[in-house]
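What follows are several structures.
Just so you know, all these numbers are worked out from the coordinates, no wet-lab data involved. Keep in mind that what you see is a predicted model, and the values were worked out from it rather than measured. Cβ atoms are built from the backbone, for glycine too; each structure is taken alone.
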Structure I
Amino acid sequence: MNRRAGITFTATMLALTLWSLTAYSADDDDKKANKEAQEAVIKLMDTMDGKPGDVKAQTQAIKKKFEELKPIMWVYKPRKTGGIGMSKDGASMETELAKIGNPRSKAKFTPAKLAEVKGDLIKAGKLSKAVAEVTDLYPPKKDAAKWKGYTKEMRKAADELIKATESNDVAKVKKAANNLSASCTNCHSDFRND
């Protein structure tokens, strides 16, 4: 009995060790993929904003490198989890845009607050345009037309957010933030599986 228990214990410990090494490695691989995707999306955003480069070639390269859309979408995550983040505390862009655009939000979005987050809002708009370019290349087999419609809405709302922010119009910024947030939420409710 003691020998059998010892063998079982040793096998269990070996399995746990291998599992923990695999899990650690997978986490590192995910972090690396998220970082590489973030860098690629930022480079695409800069190209779309007028820096030298080929937008179509960059989007194709991103699609070729990343089998799934998940690392690309990671850019929206909070800064503390490896995303780009927004505002001083690095909150998730999705959360911040939803707060700004929510008409029932308790936090007032004022001209002073707009001035404080203006750079972040413009960056969120430009980033969303770049993500929409890439997202367009990942349509699902089912409802591809609906997917393409959501990416079109995302582009339009991102443009609205940039223009409204540049014009310092609080009401238009709130509306545009709500539209961009809704384009994401609607797509997630139909297609997100995690």
Structure II
Amino acid sequence: MSSELIAVLDLLEMLALSPRTGVLICLLAIAAVGDVRTGRIPNWLVFGGALYALAYNALYPVYPRDMGLLVALGGLAVGFASLLPGYLLRVLGAGDVKLMAMVGAFLGTRGAVEAVLASLIAGGLLALALAAYSGRLVQLLRNVAMVFRGTLLGVSTGVGGLALQGGTSAGRMPYGVAIAAGTIGHLTLDQLGLI
């Protein structure tokens, strides 16, 4: 076997066999598949996963010498608060917000911030790919331009709510896939020592 293949297999083993990351990756895979198939992320999955993460982190903290439960609760709050504006603007579903909160409970505060950023990047790339595939890329770019103009106008005039008026949707995207891809990408880069 080549040394690259051995390195990849070692990485997969480290991620999958850890009670923290292995369980998280399984839950993310279930959430992503469910979101694609049904457009929903089940509450039993996110609440059960969050409870597991809180209990596990209370016993085995993410960061040595930390109060594991507090760091997990902080991560849960970061994950929830990060995507809540998207839900309030009706860009994301409630399941997406709860899934990101669950991820935060697993990863703690620092890991939650990094996973949110990675998920947003993955979501942007996925949105571009799906819009291009469905022939709606021009509509997506128009929508982004409209939101950008509305946001600038709102900031300059002090009047809110201009960013989301009008426009035609470029389609629905299963954001659970973006959260799964971004989080797993973050875990992989973290395990490789690249972040």
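A value of 43, 28, 24 was computed for Cα extents along the principal axes in Å, for residues 37-140 alone; which of I, II is the source structure? Computed on structure I. Can you tell which of I, II yields 19 when relative contact order in percent (Cα under 8 Å, 6 or more apart) is derived from it? So the calculation was done on I.
Can you spot which of I, II the value 2.1 was calculated from, given it is distance in nm of label points 7 Å out along Cα→Cβ at positions 101 and 133?
On the way: I: 2.1; II: 3.0.
Matching structure: I.
Among the shown structures I, II, from which was the value 20.9, 79 of Rg and Dmax of the Cα atoms in Å calculated? Source structure for this number: I.
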